Structure I
Amino acid sequence: MDEVRKPLEGITVVELANYVAAPIVGRMCADLGAEVIKIEGRGGDIWRSTCADHTLTDFSENPLFDFCNAGKKSISLNLKDPKGKEVLFRLLENADILITNTRQQSLVKLGIDYESLKDRFPRLIYGTVTGYGYEGPDCNAPGFDMVAFWSRSGFMSDMRIDAANSYPVNSRYAMGDTATGSLLFGSIMTALYQRERTGRGDFVTMSLYNAGIWIMAGGIIMAEKPYCHPFPEKRLFGNAINLVYECADKEWIRCTILDYNKYADKFYNALGVTEQMREFGIHDTVSMTEKAEQVVPIFEKIFRTKTSDEWRAIFDSLDIVNGRLTHFADVLEDEQAWANQYIQKYTCTNGAERILMTNPVRLGSQGALPVGRPLLCGTDTKEVLGSLGYTPVEIEFMAQNGTLL
């Protein structure tokens, strides 16, 4: 059987980016068959060292970095050097997509902002990640996901537990960046499709703040007048049959019942509280919410009489949607995750076998996309420059004169 061609084979992506939100786009493109050339400055993408610090490893075993960079080629280039900028322009002559999270002021100073490039490279799709967008008082402000995505979207303050000694959860490991990059990937693919119809490239952008507003839309809408939903929510507030409860094994479990008439009685029977609910006058979601202060303590006491596995078996038998609040480590051993190849094994540069998340793009013709090779900074510099027509002598000259870092 002939090997199935990947959807982005023949597409070239130039990535002038660090950290996560923009590089995750390059990872997704590489998995789908694109040639992704990552341009790194002196010392490489700073995310390399940040990630290695988290895992207490060196760059040859760096799965947090590989998550958003596997499958690419890396060249180390000084863009402040005229020859370095010449290399970039040669790359862009044949490139389909440029991805960057470099701040606008720096792009303008280097002469590689969209306005400076759009006429020279009319078919180029220029994709950017910013903190807060290109307009407004904070358009030039720096942004990381912990502030621009998590904090400013309202999540950190309003989704904390309103109780004594509580504090906002600590957002970690670039989760907002990953969501932002995934949204940008979809926008870039839309622009690529449009270019196939019109022949023209486009400017595509996504900010961390924009992504945060989009993903937190439910809470933001509920805060709007006249709804004015109270945030942060108290423990004794809300639909008690949909809250989380601690079990006898100290694990937590949650049911989700949206069709009250179909499932509520089953839930009450399982807990042995059917008569109590009638006495409280609970007959729908609204009355359940109104009586939460009385009901939640009762449910809490009952849930602590059985383990999470015991409760799960009971709710499964009743066809009630439920789940244990699992730990990150549990995902690595989750049969469901492995069966669907949501995670897969890959080999680090040093030969260590580790686990990475699979690209969420899933086409029937492709199946689960394999993780590409990890890359060290500048690994592919000579190969890429050679493909652009530079001779070994020219490449050596650039290396000696600071064009290559």
Structure II
Amino acid sequence: MSLVYITLHYALVALYMVAPVYAVLRSLRAGADPQPRLATAGTFATGAAIGVALSVVYAVAVKGRVSIPQAVLAAYFATAMMILLKGFDSLLRAIVWRVSVSRQVAADGSRVKIVRKRTAALGNGLRVLVLFGFGLPFVMSAVVTYRPKVLLNDDPRSQLGFAFEPVQFEATDGTRLSGWWIPAQDGPRRLSSGQTVIIAHGLGSNKSNQLVLCRKLVPGGFNVLAIDFRAHGESGGQLSSFGDLERRDVLGAVRWLKATRGQEARAIYGVGASQGAAALIAAAGDDSDEGRAIEAVAAYGTYGSLPSLVDSLAGNTFLPPFSWLMDALALPIASAHSGANLRAFEPADLAANMWPRPLLVIHGVQDQIIDFNHGRALFDRATQPKQSYWIPRGDHNSIVNSEEAADAVLRFLSSARPDPVI
């Protein structure tokens, strides 16, 4: 199944790259008629506006700055997406025309085309429904998987007063990744310098935006490696996969720590939020030397099943039948974009592979994005040793700022030990 989605991924990438070029060449071959060129120019202008708007929205959301190259790339992506949808609509129009027209023999023996108006009206009605029913999940899936990256405004020193070193490394599939190495601070609470925590941010965030997760860990005696996932911050790639492929980023971080920070990373832990937490759990459950090297995970506001999360989000956001269409089509289309079988991504099942290493599940009871029931289901399905920390008034974004939760994470990691294996 993964090979199918990888093939679809490369096919989609090729279509996105070729579609704008094809549209320009086709309009130039239209001869003296200016209409095709005007239509193409309008599509490019609309696509540019959407791409720039997406870049600005993401920059504002993570308190960063718009990257001009990324804005241009986002404009190209949005334009290509519009051209593909227009091409799909043209195909539907051709089908409606074909079934609505019949050829008859006139009195003079010539063949004439007769348009059946009722058939054409019904066909166009179905065309609109099919276009909207497929187009909405397609656009939603494309927008949430494609990430226009933004420039960072701060770093550990300016944000938290921590000394740091910018580092570069690769995910286990070769994707170029960026991170910050932050050594533990000296002080009375300093632990052995051999303990390192990987900080993993959520979807649409970056290593700066959720650096707050390490505010008590560095003074508490832990080294920290804060990473940018693929398609985020200063890392490579443009497509996200909600934690599935990002597990390879975490495993690449572990490999880099073992190769370059062996003494400082004799014990490796993970603290992540949302997508980052799902990626950490998946990485810790991976049957590899890097996966088994992750000795404990603290997960903020994440989910145990991506299909279950999409089902609940579709039901809460759209009315039937569009909620059913989103549920049925969104994940397969997102899988085709990312090149991973997202319908099979179940962090809760992977959490069972962490045994005998401990898991801490933190969730806000008032989480409006990943409902509290998802956090509770993840905890229930995970094996011992496990702990939970529920925040009664916490929502999806505020829990990373909870002082009580940060204290709970510090206590958890300070005493994290695997269950004895008998």
Structure III
Amino acid sequence: MTLLALGINYTTAPVAIRERLAFPADILPNALQDLLIVNEINEAAILSTCNRTEFYCSTQSDNQKILIDWIAQNKQISAQDLTPYLYCYTDNATIRHIFRVACGLDSMILGEPQILGQMKTAYQTACDAGTIGKLLGKLFQHTFTAAKKVRTDTAIGSSPVSVAFAAVQLARQIFDKLSEQTALLIGAGETIELAARHLSQQGIGRIIIANRTFEKAHILAAQFNGYAISLAEIPNHLAEADIVISSTASQLPILGKGSVESALKKRKRKPMFMVDLAVPRDIETEVEQLDDVYLYTVDDLQHTIEQNMNSRRQAAEQAEEIIDTQVDYFLAWLRVQSAQTLIKDYRSQAEILRDDALQKALTSLANGTSAEIALQRLAHTLTNKLIHTPSTQIRVAAENERHDLLAAALEIFQLNPA
């Protein structure tokens, strides 16, 4: 039995290739069941995100070509074109890889937490599809345990390393309860989407999204139960905003000192937290002169982000040590599983000997032998039968000077050497 991990990620394949190998949620169950039909594949799970697609399998051999051929056929891409972008791990390396992925150590943003949730979803999907067995099931459960320990025992995910996350974390420091605040997000690109997501996860009370194209603002706002407006409507809503985060591609400022000052009067000087993540700036620099406004730019956050990245790198070193230990634990479990068949066969053999000796004892009792004599014969016969084969093998080992077997016998039978 082999543990196999095969895949592509943001470091090995461009987005055009990653898109072709993606498995959307609606087709994943059927794909998993189809994969399990492949000869030599016993269990399977597929992790598919924007940055990676990985296949985790327990197989009868380490023949990765079988899996590559299935992927090529399923995605209608030639195996020859696909292979240069792939990486493959087996057994111990597979265990270490899946642990590192779950902990965010293999992510584009070091230590990012989303990947663990995505891996849990991949596991649940495979369970529902009936493609997870004992081996992969145990591997995933141990993976989640390792990731939890890394999160608990290190600072790998505690420091923000994106400007959007840093902005939201700063907002949390300024406001006691985000649930009572309103956030105005200006723009509808990736940075604003991340900011909206982080704010939503932190329980923000209300989100307003403003964008030059209203339809884009509406689509993004709908994801977070927000309210969409056009850029022209900002003056009508600015006073509602406790938090303003802006990131557009505009060449001219979106917010001027006058509009912010008017909003502050409507707010009765209630403080406003503003973050300008755009280059060129969306918010006029003169705004920072206003009382009751806390204005930060991307440069203000950059130093914090770099410090936090250094903190995460140090935490990653600690995480690698934890993973080393967790890999050893899982390998110990695997070794026990490999002995289970031996234990089962040995027990079955002993039960056959027991049943044979018991049947002879019962027959002897039925023929009139006293119970005491029948029990003595049973004990004597069963003892002889149980120790006959080991005794013979120990004698042969001694004759052949197999001191390793003799030492093993002493340990297995817990005997003290004479």
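Since every read-out is calculated from the coordinates, none of them should be taken as a lab result. Computed from a predicted model, the values in this text were never measured in an experiment. Cβ atoms are built from the backbone, for glycine too; each structure is taken alone.
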Taking -18500 as the value of helix-only ellipticity at 222 nm (-39500 (n - 2.57) for each DSSP H run of 4 or more, over all residues; to 500) derived from one of the structures shown (I, II, III), identify that structure. III
Structure (I, II, III) behind the derived value 158 of volume of the Cα convex hull per residue in Å³: II
Determine which structure produced the value 13.0 for mean projected area of the Cα convex hull in nm², for residues 203-346 alone, calculated from the coordinates; the candidates are I, II, III. I
Which of I, II, III yields 18.6 for mean count of other Cβ atoms within 10 Å over residues 75-82, as computed? I
